[in-house]
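For reference, the structures are reproduced in the following blocks.
Read-outs: derived from the displayed coordinates by stated rules, not from any lab. Every value quoted in this text rests on a predicted model; they were computed, and no experiment measured them.
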Structure 1
Amino acid sequence: MRTTAAWMAGIVVLILASGTIWWARAQAPLNPAIAAPTLTPNLITTNIPTQIIATVSITDPTLNPSSVELYRVNGDGNTLSVAQMNDDGRNGDQKPGDRVFTTVLNLNQSTPLAFGFRVSAVFRGQARTQSAVQQFVALAPHVLPVNLPPDPGASGKTTLAGIDSDNDGVRDDVQRSILFLFPASEKLRAASTQYAKALQHVLLTAGDEQQSIVNMRNALRAQTCANYTDVFVGGRLVSHKEVDALYLNTYPRARAYYTADAHFSGHFFGIWDGQEAAQCDLDPTSLLN
């Protein structure tokens, strides 16, 4: 039996020798992927005008180079095109024609806020394609040094310890999330960081009963500091619960925590009324907000 095939506007038409016609829709090729933009610097301080350089490498030959745009993504999901990205050696672009598209933004955010940026572009024969969102944050004025490490993505979940690229004692994914959760409060970030460091020790020593007892006490001390700081800045006892959710985000991590908690069973941690602030490694009153 002879079969004749034809393609018309994405439709496959099969004409069998018997004269029967079969219709099937051809599967369109997937849109080429676009990486999230690289932002330098990757955070700003409110009310300080700052120049941001955004870059993205797009090597697919079907790209329409005049279609590459940078979008701002607000917390509510709304997006706004903020700049054209070019590969012409101008406006911050280092080398024309190297397939690295660049734009320069001048930002001056008046209020603390977590938001993001993504790239959008058109490829030949395809609908407009968007990248993943690169998170960004505008922080209230602060005195403590701030670092926003790269997002470890799925690789940050493959081990119990995770990834701590700057060796500050806090997993990179948690460090990033603390900044995005509390952009307006240096006090809450400091208390949450203390608690996150304590939890990291709890997880990594869960197999050692005596060390678990020590580290669980330190975690409860840090939790007390977080609760005190929440109230101090008008919160509702949520910062340590937020860190719990961030830290115990895989089954092995949750299991390690409950193993350490079982070691602590029957032991006591308590403080006198009025001594809550003393549980903080940093005096909250010494911080700006």
Structure 2
Amino acid sequence: MSLLSNSEVIPMCLVAVVRYLTRVASAGAEDVQTIDRLLTHLNLRAREDQEPEGGMKKRVAETCSEFLRIGLFSTTDDGKLQLSPSLPAAARDPSTAESLLPGTVADLALRPEGDEAFGLALAWLLSLDPLSAPGSWDELAKAETRPEDSPERRLSDMAKSVGIQNDTRFGQLRHWSCYLGFAWTHALQGSVRIVPDPTLHLRWRLRQIFGVSTRLTMPVFADRLGRACQVLEGGEMREAAPKLQPDRAGVFSKSTSLALLRLDDERVIELEARQADSDRVLLDVDGQFTPFTHIRLRLEEVNG
């Protein structure tokens, strides 16, 4: 299975299960059936016969099953569900588990042995121009009637190649990319549209990327970024995903450029452009490739 293929697996339900396990369950473990009974409202359960495709009745069980597969959960000797003991201590601590959950899920899902199908689809989305990326399934579906060599048709074909074949899968990509900090949504003419923008996820990753340093050359930052997040430039999933244009070494995509420029505007980081023929990375700034040589972490803003 994959986060893409099962519409019952949604962030809201995962948060509820983790909140229950860390704050309510005795010894941090509980039967899935008990969690289901406690989290699913009686009014929703009463509608099961009216919703043959599942409705809410399978949501808890399917979410638990998917994240048991990915490695967020494990089972005790007596079959109860718990947060996996192999997770970092902070990811299991009741005071921090929920706030760290998006990063924890990203670490587990965005690796080949996690959820490769979702990772490839997300990497493809992040390679697109935020201003022209398909914001809804309707756009991709309509593009099927366009000429084969048109950009719209190529996007539609690429979407299918990474498993985005219908509205359900596009909706799952939207739900989880937003929850993991890689995109955001807005309403336009009555429909919800998605915009690829990894600003929030990058902000969460800064401490990991910088380590004990507060200032890095841009090539070092780019290398660490790809290692930390497989769906961004330099990452294995990003390399494997189809693209309208191949990534260029030393050049960040429009979505990653946008994220870094936003973080610079927010004074979370400081981008430096010094005279250098090497040790630089190009960002897309208003359609122009602009070189930057260093990046500095503003600790007071990150800590805040």
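Out of 1, 2, choose the structure whose coordinates give P(r) over Cα pairs in 10 Å bins from 0, in percent equal to 6, 21, 24, 19, 14, 9, 5, 2, 1, 0 when calculated. Label of the source structure: 1. Tell me which structure, out of 1, 2, gives -14000 once helix-only ellipticity at 222 nm (-39500 (n - 2.57) for each DSSP H run of 4 or more, over all residues; to 500) is calculated. The structure behind it is 2.
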